[in-house]
Structures are given as structure tokens and as C-alpha cells.
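These are the structures, in C-alpha cells.
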Structure 1
Amino acid sequence: MDHFLYRDGDLFAEDVSVAEIAAEVGTPFYLYSTATLERHFRLFDEALDGIDHLVCYAMKAASNQAILKTLAACGAGMDVVSGGEYARAKAAGVSGDKIVFSGVGKTIDEIETALSGGIRQFNVESEPEMEAINAVALRLGVVAPITIRVNPDVDAKTHAKIATGKSENKFGIPISRAREVYAHAASLAGLKIVGIDVHIGSQLTELEPFELAYNKVAELTEMLRADGHEIKRLDLGGGLGIPYTRSNEAPPLPVEYGAMIKKTLGHLGCEIEIEPGRLIAGNAGIMVSKVIYVKEGEDRKFMIVDAAMNDLIRPAMYEAHHDIVPVSEAEAGVEQVSYDIVGPVCESGDTFAKSRLMPPVVAGDLIAFRSAGAYGAVMSSEYNSRPLIPEVLVKDGDFAVIRKRPSVEEMIDRDDVPDWF
């Protein structure tokens, strides 16, 4: 469920008309619902009721300060994958003991920053990284809490570019070598083992891959404890998918996911960490755009809009589907028209949808791309010297611009021209 609904034919975000925001802010822009963000966080938190747990929001999905503060106020921890995300989490008021540092390429500077500023744990991805964390911790005179990310060689049954739990992927250490690597970690004075980490991919629409991976983690937990390691925390990553269309079968609910976690791992007495991002932010955001032209092609109609692939890259990068709806609802029974919906960037890849049936549109009409809250604004760029588009947050009947649109002059002024010109 989200809070983007039609009222008397007009699309609203909570209690604010989307068309009114567009008139004030200009298009295109991202629009988020506070109520949806809060609700989706609570669904995960409540799903793990009865066991010791922490829900750490995966910041890579959407990392605006206003979104982070909204979730932090609900009690969320943060899962970060860079020094920049760590700094954003701290700036949002999240304490270090609620920040988990993931990612396959942590630099010395990032490790030092996190150890100096406070960290719940590093999710270690490799033996060289483990050695680096140990060296920095010894130099600083601290002990670094770590889990080690194991790769369970489980097919997540998701898009190849967002699968992370197969042996061919770059993430973690093979689970077959886990005991050896944990033994080495225990010998390093700058490290303290606190648990195990696993994450098999993103946009999973079935529970079976999770269950296969978590059963392997349960077995590994017993083995490592028998080896003398204190395994008190299991970081299970994120990855639960969202429905990107209104017509397809919905992925499992957080309550079903939570029940499966309790079934597979509840007997171990471990604290459970999960790191959802997409399911919290995805359906909490839309991208609003305006039709520039409707163009008649040889055998198709093109709807040319003012948003482009640099604003929302997912369709070009992942062949991703987003439902696209008019901001002013069409009258019942109106005949649908087939459009290729495209942006103005000089790339054939700047295509959001092909042969998409929609009510007829004319220049100036507003459309909304649903389920755009995750991996939308954070992956945007200034390709073709197009300014980053604004982000707007709605709360009840109010809205605020939480990232303004830079002017072209501001973009140009960031360039440093050498003295020889």
C-alpha cells in the first residue's frame, strides 16, 4: 500500500494535490510520502516482534537527509556502503552503534572514519579487507566489531545485475571457506567477531532463495560456535522485492518474511539484523513528468516527456518496468492509446516504456512514474547537462522541497578552468 491515490480524478500524495506541487516546483521531480516510508518501516519492525532485532535501512535506495531523518525517528538503523553514506547517516543524527558498514571495497580512509566516529559493525567482504580493518584498528588503539559476509551460492532468481549470492558474484567469501576465514579473524588482535553476514540479492519475489540461504547460515552458526567463536548476531541483508505493476502477483509480505526468519534462525538465540531499502522507499516515491510532444512515427506514437534516463535510469539499465499513470485520471471507458514513452536525451536507450497502453495525452499533461522512490534520485546524473531534478517530501497536507533543482549556471560554475585559457 502507498499514499498516492486519486481524489475526484486528481492524483494526491497524502493530502496534497500532485498537480499543485508540479505548478509550484516545476517538472520533472521526485515526490515522496512520509506516511508510506513510516508504514513500510513499521511492517518490517513488527514482522520481527518477539526476537531481538534491528532494522537497518539500506541507504543506497534513497539517501536524502529528510528521508533518513524520517526513518531514524522511527528507530531505524542504517546500512551504508561508502564513506559518503556514513557521513550522511551521521548528519541525520544516527549514532554509530546503529550504523552497519557494508560494501566490497572499503578504503583505509573509510575504515578510519567509521572507527573514529563509531560503528556497529563492518560486514567484511574479503581477507585483504579484514587485514586492512585490523591494521587500522590497531593503529587507532580500538577493536573493530566485524561480521564476515559469506556467499552461500544460492540463486536469488532475480535480475543478473542485482544478484549477489552466487559463487560467480564478487560478494563475500565462499561459505565453504568460512571456518578457515573465521579462524584467521579470531587470531587478529584488532578485530572482534560478532556474527555472520549474508545478502543474496535485490528484488526477490519468492521466499525460497532466502530460506535456502538462511538454512545454510543456521548450519554455519552451529559449526562456528563449536569452533569456539561467539556468534551473537546474524545480518541477513535485504532484498525483498516490491510490486512494480498493479497487475502482477505481489511478492511476499514482510510478515511472511519475518515468520520465515523465525522458523529458520529463531532457535539460535541470535540478534537479527535486516537491511531493507527498496521495500521501504520504492513505493513511497513517484517521479512526476510533463508531456512535451506527442509524435507520430511510422508505426507508433511517441510520448516525449521532460524526464529522461539521467533522471530515472532503471528502465535503461535493468529493463525495469514502472507503471506510468496520468496525474489527471481519465474518464471511465476512454479508449487507450499505445505509446512509446521516451525522454529528450540523445540515446535510443532513453526509453521508459514501449507499446504502453495509456489514456490519450496532449502536450502539457502530467504523468507519474510509480514505484520510483528507490534507486531513482540516488542514481540520477547530469548527463546532457541536464540539472538534477528536485526531490519533494509530503507529510499530511504539507510539502517541502528537500533537494532543489540547480540552475544551469550553478552547474557550469562547478567547473574549474585552468589558467592557460
Structure 2
Amino acid sequence: MNPRLDLLHPYPFERLRALLAGVRPPESLRHVPLSIGEPKHAPPPFIADALVDGLRTLGTYPATLGLAPFREACARWLERRFALPPGAVSADGMVLPVNGTREALFAFVQAAVDTATAQQRRPLVLMPNPFYQIYEGAALLAGAEPAFLNCTAATGYLPDLDAVDDATWKRCQVLLLCTPGNPTGAVMPESYLRRALELADKFDFLVGSDECYSELYFDEASPPVGLLQAAWQAGHRSFERCVVFHSLSKRSSVPGLRSGFVAGDAKFLARFRLYRTYHGCAMPEHVQLASIPAWQDEVHVIENRRLYREKFVRVAPILGEALQRDVPIPAGSFYLWPAVDDDEAFTRALFEAQHVTVLPGSYLGRDTVAGNPGRGRVRISLVASVDDCVVAAERIAAYVRARDP
């Protein structure tokens, strides 16, 4: 067996199952799960229609490169969404289909990390802390060492790039970013992304930007900036050292479709395509055909944002009043990240009393010299219906009031 498998940590939801084992919530209360970031909004019918129509391709092996119309739809969407000029993104050399960002992020790190030429010490993959656990697992299995950049209120919930010393940057081969962030919802401004690119140019590493939440933002007039957008404005017209990850899972509420794409640096993507050819992870053609109209339509995405906005506006005040502390609405994503006294105890007791599931924040972070930035917080995924999210918020408030009369 690959000995690096022993380096992997239990996944957060495995830990959650263990935490809640043996707990018996009230049978009279229907379970409201707010622990997993699995969208529950109804997807637009035209995606299912295109998927069914695409089943005629089941007799065809899909190509790693993907269908030209799929890549074209993704390239043109990037240009529309991130204010890039027509033709800035080459559908032929700068876009590849992937089976969701999770699969792509893992594969990206495997292809990007070079342990053969690393001198003396293992190469580093830098990532935010707390984080999406795939980042860490990908680094460990690639033979790299994960380096955690704490995201706290003091840093605006963004990794403090300027607090990293030169010795660390010299060992860095990949910097992973997430904007809007999971679990904090923090959005990286263009100046921040340009600073990341300056460091990448200086110290010779790749920047991977996980932008799967880019279409979920609170202010309709202020969509989050993307890495390719910042790169273009900085003069990186070939998107050197940039790789971005996008998905329909959150944007279109189709996590089961497993449809996304990677885009950016054509030189890297050419090698990444070779890796994926051997990896055997080509996206089925019927999935690509169902995805094309999803990338071409914005009406359903605007409605998605409206629903999430309504949840935030109704839920955050209920929780803030009960917890007697501010529960800020994030700039992006569909998570709330409130502070609690003990995240594990809160999660277990809430489930036992109110049959509502949230996720301990410490499960999304790692211990560092400065502590685990997720400890003392819980992640609340507002993925259920508006009514169910309000019901869950009222139950959380009831639990807190009963605990602290």
C-alpha cells in the first residue's frame, strides 16, 4: 500500500458521524441537516432535458479533451463573467472538462508537484486554514507538505500572504486559494489576487484558485473577482501560473452531475491533459451536453442567489440575537460561520436537543502554532429550503435559550 495513505486525516463528516454516534434526537422533530454543503434548490429543468437527450452518446468513449461546444461554452462564460475581452480564453488550449472541482483539485496537485527535483526538504503546498480537506489530502498524496495559512477575523478571513517568509515561498510549488472562501465566505479583492501572482512570479510556483462558489454572492452589483480577471489586469495575457476551478454544483444546484472545468495557463493545461489521459477521468459526453446550456444561462443562477440572500437575511438575525453576538452575512458562499463556546459540544448538544446538524469548525482546520482557527466556530450550510433554514435557526435559538436561560 502507498504509505502516504497513512498521513490522511479522517474526513470531517466521518468525524461528525463519530461525534453524534449514540445521540438520540427528539423523534417528534424532523431532521434539518445543515452540515454538508450540498445544494437542495431545484435545478432548472432544461439541464435534465439536455441530459436525457444526451444519453444517445452512451455508446461513445468520451475524450479527455472534451467536446468543442462544451469548452467553447466555458470559455465564453469566463469572458462574460470576469470582464475578459472576446477571445482572451482559448477554448482549444485553456479549458478542460473535469468531474467537479473536488476531483480536479486533487488531480491538479498530483500533476503540479515535483518531488524529484526538490532539494533536501519536501515541497510545500500552501493553503488557507480552515480549508476544503481535499487540498491537504492532495498535497500529502503528492509527496508534498501542506502549509497552513490561518484565516481569522484579524486577517479578514483571508490568508496573510505577506506574513509568509521567503524561505517558505522558496519551497512553495502550489498556492491554493478559495474565493469566496469555504467556510468563511470571504472574497478576495483583485489587489489580493494580483499580490499572489507577484509572489508566484518571484518564487516560481503555481496558483490554483478554487472558485466553485464564485456565483453565490450577496451583493448582486458586486460579483467576486476571479484569478483570471486579476491576471489579465496585471498583464498576464496568457494567464501564466494561473489555474482556476469552476463547477455547476453550487451555481446550478446539480452536485450529482459532477460537472466542472479547469482553465488558465495553456502550458500547464497541456501537461495536465496528458496526466488526465492516463488518469482515466474523461467527462461523459451526455454530462457535457447537459452542462452546455447551464453555462449559457444566468436566469436560474440569479434566482439561486435570491434564495440564498433571503435565507441569510432571515436566519442571521435570529442566530445573532440568540447567541448574543454578531453573525455576519458573508460576501459569498452559502455558509454562516458563527462563534460558539465549544464547537464539538455545541454540535452534539444541538443535535440531541433539536435534531439540527451543523459542522464543528475545528474539523475544517488544523492545529498550528497560533491554534486551530476553526475551533470555537460552527459551519452552518444554508442549503435547505428557505422555510427549513428558518425553522433550523429558530431551533438553534431555542437550544441556546434553554442552555443559557
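Can you say which of 1, 2 returns 25 when relative contact order in percent (Cα under 8 Å, 6 or more apart) is computed? Don't jump to the answer; show the numbers that get you there.
Details: 1: 20; 2: 25.
This figure was derived from 2.
Hey, P(r) over Cα pairs in 5 Å bins from 0, in percent, for residues 22-197 alone derived from one of 1, 2 reads 1, 8, 15, 16, 18, 17, 13, 6, 3, 2, 1, 0, 0; which structure?
Only structure 1 yields this read-out.
For distance in nm of label points 7 Å out along Cα→Cβ at positions 70 and 334, which of 1, 2 scores largest?
Going through 1, 2 one by one, distance in nm of label points 7 Å out along Cα→Cβ at positions 70 and 334 is largest in 1.
If mean count of other Cβ atoms within 10 Å over residues 182-189 computes to 24.4, which of 1, 2 did it come from? Could you put the intermediate results ahead of the total?
On the way: 1: 15.4; 2: 24.4.
Answer for the origin of the read-out: 2.
Of structures 1, 2, which gives -12500 when helix-only ellipticity at 222 nm (-39500 (n - 2.57) for each DSSP H run of 4 or more, over all residues; to 500) is computed from the coordinates?
2
Quick one: mean projected area of the Cα convex hull in nm² came out at 23.6 when computed from one of 1, 2, so which one is it?
It must be structure 1, since only it matches.
Values in this text are rule-based calculations from the coordinates and carry no lab data. Everything quoted here is computed from the prediction, not taken from an experiment. Cβ atoms are built from the backbone, for glycine too; each structure is taken alone.
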